[in-house]
Structure 1
Amino acid sequence: MIHDRSRRQLAGGLPLVLAALLAASPAPAAEGVAAGFDASFNAVLDDAGVPGGAWAIIDDGELLDAGAHGVRALDDPRAVGTSTVFRIASLSKTFAAGLAAILVDEGVLRWDEPIDAFAPQLRLKNDAQRALQLQHLLGQSTGLVPNAFDNLVDDGQSPARIMPNFRTLAPGCAPGRCYGYQNIVFAFAANAIEKAGGKDYDSLVDERIFTPLAMHTASFGRDRLLASPDHALPHVRHAGAWRRVEVDENYYRLPAAAGINASVLDLAEWLRAQMGRHPDVVSPEQVAVLTRERVATPKDLGHRYWKEVLSSAHYGLGWRIYRIGT
């Protein structure tokens, strides 16, 4: 399920589920999982009172099945489909890391690129930013207090107005040593990507990822979400019930952190790319770099939704790395 950790609302209004089955799974077993998943998914949403959602299952790098259930919003009776566009919130971070990987492969960017080379406007207490590299921004290992200044994003302040506040912060650990989830620092990572790619961030993602993967309904920003003829709307849980809320602009101002809209079929292609099916877009070598365990995220092991099945939890580059079972 996609959930933006920086906001207490259901991402895009409704849940998306992407499941990747192990390549070693026999075909009949995989087909059996798909056959039973639709009914289980529908039951979970109905039991929770969630208006609707969409899902896709990838087996051995191929789309095995996809489906949807429910409506686009509590006050919109139109059905959710596999092409319904959702605000994918923090899953946008996987695209930032993926685009950086493409540029690293081309030799125009480095994972160990120092922050001073592309974001001279970032200053920390005692010039601690001098030790920070691109991989620390994308790997949630800057050492900064978690969700630094996200409260100002919630208040509607622009990234440019927020950035000077970082001068008051000092890392609590050396870069690369501890986990601290961030949103605003992805704006600095976007600076590096734009400098290396020679274009604005949104255009680079569109040209290097959306277009070659045929992610036809993927886009950036609030306006593009609302302009889509088939889109879901956000809801929050209040007094035990879901209610629809307006789509705000706040985190859309951080496109590398939370700016993308996409359908479950769009995201299925992105997941296939992570499984080696689009080596012309993201090389298998860089996928291995993106999904290498870097810093532990032990609190995730206690999450109510998956604490019974996880054996370890880490962060890679833009991706959470969870091990299921022993």
Structure 2
Amino acid sequence: MNWITRIAALLVFMLLIGCAGQSALDTDLVWPIPPDKPRIQLVDIYSDNSSVGQSKFNNFISSVTGEGRTRLIKPFGVSVDSNGRVYVTDTGVGHVLVFDSAKKEIQTIGKRRRGKLNLPLGIVVVGDTVFVTDGYQKKVFGYNIFTGKLILAIGKSQEFGNPSNLAYSSKNNSLYISDSKNHVIRVYDATTGKFKFEFGEPGDQEGQFNRPSGIAIQGDKVYIIDQMNFRVQIFSLTGDFYKMFGEPGSGAGYLFRPKGIGVTKEGFIFVTDAEFHNFQIFDEDGNVYLFIGQLGNEPGEFSLPAGLCIDLNNNIYVVDQLNSRVQKFKFLNAD
């Protein structure tokens, strides 16, 4: 882009800013819609530098000059640390983007030669460490969240078929890693990286999997997306089967392309579905509580939603993959 074109684009953008009204997020979006009592509220969207407090003008200048702009391309997984920083794996750029609103900046993890990521997928923050699965290298890497330095690598040759997602339990200091190619869940010590045990096998019966993907832990239970069996399975921390729900279909309460999963402290189960372009809320018996979203690119809409996580304050972060963003919702109440 030559300088004349850049200046012209800048003038057009300044004109548009002058004519623009309030952003879509200035108006509260809630579900269900009034007069029903709201349960879910959209509160933020993460996509580029403007998401962490940089002005739209400065963000546009960066995009015109090609300097300083950082944005999501094809996000996949999401996690949050205790300071509210949002960590997003991006298969489009091949590393992790960290949205830090306090510092008004986006940091990166996994770009250095040692511990360089290729196909980052699942992600979970554990204290001062962020763990990331790499589907190309077939490993799990642990990085210091402040320095970005590699501190741990899990996965010997052929140990994983495809480590797609992972979750952490503070009760036994363990990482639970879904291996979608080998149809098992492998469990490791989060400090040493030492293998503990695994559970699951190929199949469609209780305790069996067909491409397990999203995984979440709440209390003593492990919640796993059994993707090609179109269901959610629930296990104890030791891998004992507890219960399951879900079946393929095209309406509310059914699952067709389930991807991400998260569970609130009250026990509500949130599941993204890439076929329906939404996320649904279930109880442990599979009763559907609410569904949010449809195909589109407006706030509250999705195009291939993927990873999902829930923080301690019942904020829900949903990866909106083909819209190149993460949408943040608030679970208002569970009454």
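Just so you know, all these numbers are worked out from the coordinates, no wet-lab data involved. The structure displayed is predicted, hence computed values, not measured ones. Cβ atoms are built from the backbone, for glycine too; each structure is taken alone.
Below is a table of values for the structure above.
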item: Structures 1, 2, by mean count of other Cβ atoms within 10 Å over residues 104-111: label with the highest value; result: 2
item: Source structure (of 1, 2) for helix-only ellipticity at 222 nm (-39500 (n - 2.57) for each DSSP H run of 4 or more, over all residues; to 500), computed value -8000; result: 1
item: Value 4.4, calculated as distance in nm of label points 7 Å out along Cα→Cβ at positions 128 and 272, assigned to which of 1, 2; result: 1
item: Entry that produces 6, 18, 17, 20, 14, 9, 7, 6, 3, 0 once P(r) over Cα pairs in 5 Å bins from 0, in percent, for residues 80-119 alone is calculated, selected from 1, 2; result: 1
item: Which of 1, 2 leads on relative contact order in percent (Cα under 8 Å, 6 or more apart), largest value; result: 1
item: Structure with the greatest value (metric mean count of other Cβ atoms within 10 Å over residues 192-199, set 1, 2); result: 1
